[in-house]
1. For which of the structures P, Q does the calculation of distance in nm of label points 7 Å out along Cα→Cβ at positions 87 and 135 return 0.7?
2. Can you tell which of P, Q yields 14 when relative contact order in percent (Cα under 8 Å, 6 or more apart) is derived from it?
3. Ranked by FRET efficiency 1/(1 + (r/R0)^6) of positions 39 and 151 (r between Cβ atoms, R0 = 41 Å, to 0.05), which of P, Q sits at the highest value?
4. Rank structures P, Q by distance in nm of label points 7 Å out along Cα→Cβ at positions 143 and 287 and report only the one at the top, that is, the highest.
5. Once distance in nm of label points 7 Å out along Cα→Cβ at positions 127 and 255 is calculated for all of P, Q, which comes out largest?
6. Please compute Kirkwood radius over Cα pairs in Å for structures P, Q and give me the label with the greatest value.
7. Suppose FRET efficiency 1/(1 + (r/R0)^6) of positions 7 and 175 (r between Cβ atoms, R0 = 41 Å, to 0.05) works out to 0.40; of P, Q, which structure was it derived from?
8. For which of P, Q does helix-only ellipticity at 222 nm (-39500 (n - 2.57) for each DSSP H run of 4 or more, over all residues; to 500), calculated from the coordinates, equal -7500?
Structure P
Amino acid sequence: MTPNEAIGQAKNGRLLALYVVVGEERFLRDEVVAALRTAALGNGVAAFNEDKFTAGEVDAEAVVGAARTVPMMAPKRFVLVRGIERWDSGSDSEGGSDASSVKKLAPLDRFAEYAGAPIDSTCLVLTGQKIDGRKRLSAIAKKQGFLVVCDVLGGRELPGWIRDRASARGNPIDPDVAELLAEIAGPELAHVNDAVERLALYAGEGKPITEDAVSACVARVRTADTWDLVAKVGARDLKGALAALADAYDPRDRGLPLLGALAWSIRQLARFQAATESGASTDEAARRAGVYQPFRARELAQRAKALRPKEMDRWLLVLAETDLALKGSRRPPQAILEDMLTRLCTAAGPRGRAQTGHS
């Protein structure tokens, strides 16, 4: 089950008695849990109808006992257990210290048993970063449809998530602007969601979220500046590129938004170039690149003509290596970006010598 499907069940009042909500994306996990809690408690008093536990700090039987408690003036009881990965390493059963001890199920196996006859008047939610797929509870949850997987969104999925989020707030956003925001604010959804909320407030009710809004509220760098950098790099104008970087660089964010905006611009060019090489018209190539405005399509065509064969692959590699360096190196961020521009503006000469437009 996807997070959206679980949230949809909650909003439609079709709560299951048991959910296992796991995944590395905490923002999605928290959203699912919040939706399930709201649907379970309704207008009831939370203090009488809610229990929260942390795995490893409580016995599974105590959780089951809480789930069996009858709700008081609320649609259902809500019982939450966080950090179930702490139980994931347990054996299939836990015996006592002597032969007369009663054999006791491991916590996750106890909940697998509970899944066979859950309490309908309670919504029990087990959540954590992961669960071993070999566990009985995991297999049962998949088969019966109460496993909610909250994985980190990939680069291709994030722009769509942004568009859905903005649309839900009543603010349309073009696909290329959503991609720009994904590059600048991603990949953590909490950060991206905060950016969407700020942009929606900035744009105003019912107004579209534009590139200018992203530049003003999130990136602190104009897309015009990044296209200027692309033009300077394409012309091998290292001196001009370094000057443009000095104007656009903001030390408060280590240059990551600037790099994200630059990567967005270059990826648009890469998609446009690939489409034209396959025979697409300028307008069709622009659409494949995520650009729908005619004037932007003409701009892409002009910039693509200036690119040398195979240049784009090298640029994308340099950008990826720069991203890793900005996030993991102790070198000053501006020095890393200057090194990036030097590499982008450098071409292999006829005998392997480095050449720039201003060497």
Structure Q
Amino acid sequence: MNDMREVEVAVIGAGQAGLAAAYHLRRTGFEPERDFVVLDHSPGPGGAWQFRWPSLTYGKVHGMHALPGRELTGADPARPSSEVIAEYFTAYERAFDLRVRRPVDVTAVREGAGGRLLVESSDSTWATKALINATGTWDRPFWPRYPGQETFRGRQVHTARYPGPEAFAGLRVVVVGGGASGTQHLLELAPYAAATTWVTRRPPVFREGPFDEDAGRAAVALVEERVRQGLPPKSVVSVTGLPLNDAIRQGLADGVLDRLPMFDRITPDGVEWKDGRRVSADVILWATGFRPAVDHLAPLRLREPGGGIRVEGTRAVADPRVHLVGYGPSASTIGANRAGRAAVRDIRRLLAESAGEPVAA
């Protein structure tokens, strides 16, 4: 283990939520490296965006919200989102002197001496009074398990490693998943693949009309209630439905988005249902989402019997020193910004109380 260093606050993750939190720490008087540290395991700025497939251009990005204090302007909608947002995050880190340490792998967070938490990493061990966990979900792609999966002779690919539609030219592809990624993959693949089949566990819900602020708040409230109960969070998208835009309408009209119920088993040559229906496939593309990357927090025993971490606002109910941003209801770009600000406000109050100082309103 490397040397131990003390800070007031440690931020794990430098995606949207982590950078928003670091910005608000900086803005309220915390100095990077002296008072707080930001640890990121990625090779460069950009959070999960830097790993997105090349065909996901900036113009196709759904609801990218600018980081606090600096707008993203003049971006070419035809450029890959991975390039546009990585450049934006790079400029942001420099503009506010956030001094992100990377690549740093955090292996565990555990109880330390004197009421501090120990953040064990490949860089150093950081003894901190408070923790902002902003690790997102990209590192934990969810792979469902179905009978016969290990016998499949074709390829199985998750959204996390989706290479773009050209890689599926001339192949028969089964796309699994009813979210935005699944429909985007299908619409891209259809002109290249020999055949596509779409399967989902539940019938997809397409949303007509604008998604206004009231609808957004209602959707976030549903996700928030789950984490308040200590249940694993669902994505905000899972409760909002899919926007019925021109591309989706065309896909429905062309039959590309002709959905089938979930298959019952995987065969060496494809998938099959209990009623005997079979579909041959060369590739199964799992657009089945992600789970929160919080295994490093396991030593703190934050998980509830329901399987999730119970959170009030951004604060872990089991340990008020720990804040989760970009988790559950804040797992969107605008939600991450708000969560970063809220976490810093609560942490300032916690640190003031522990030091016996008056707490600002």
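Readers should treat all values here as calculations from the given coordinates under stated rules, not as data from a laboratory. All values derive from a computational prediction rather than experimental measurement. Cβ atoms are built from the backbone, for glycine too; each structure is taken alone.
1. P
2. Clearly, the read-out refers to P.
3. Max of FRET efficiency 1/(1 + (r/R0)^6) of positions 39 and 151 (r between Cβ atoms, R0 = 41 Å, to 0.05): P.
4. P
5. For this comparison of distance in nm of label points 7 Å out along Cα→Cβ at positions 127 and 255, the top structure is Q.
6. Comparing P, Q by Kirkwood radius over Cα pairs in Å, the maximum is at P.
7. The correct label is Q.
8. Of the structures listed, the value fits Q.
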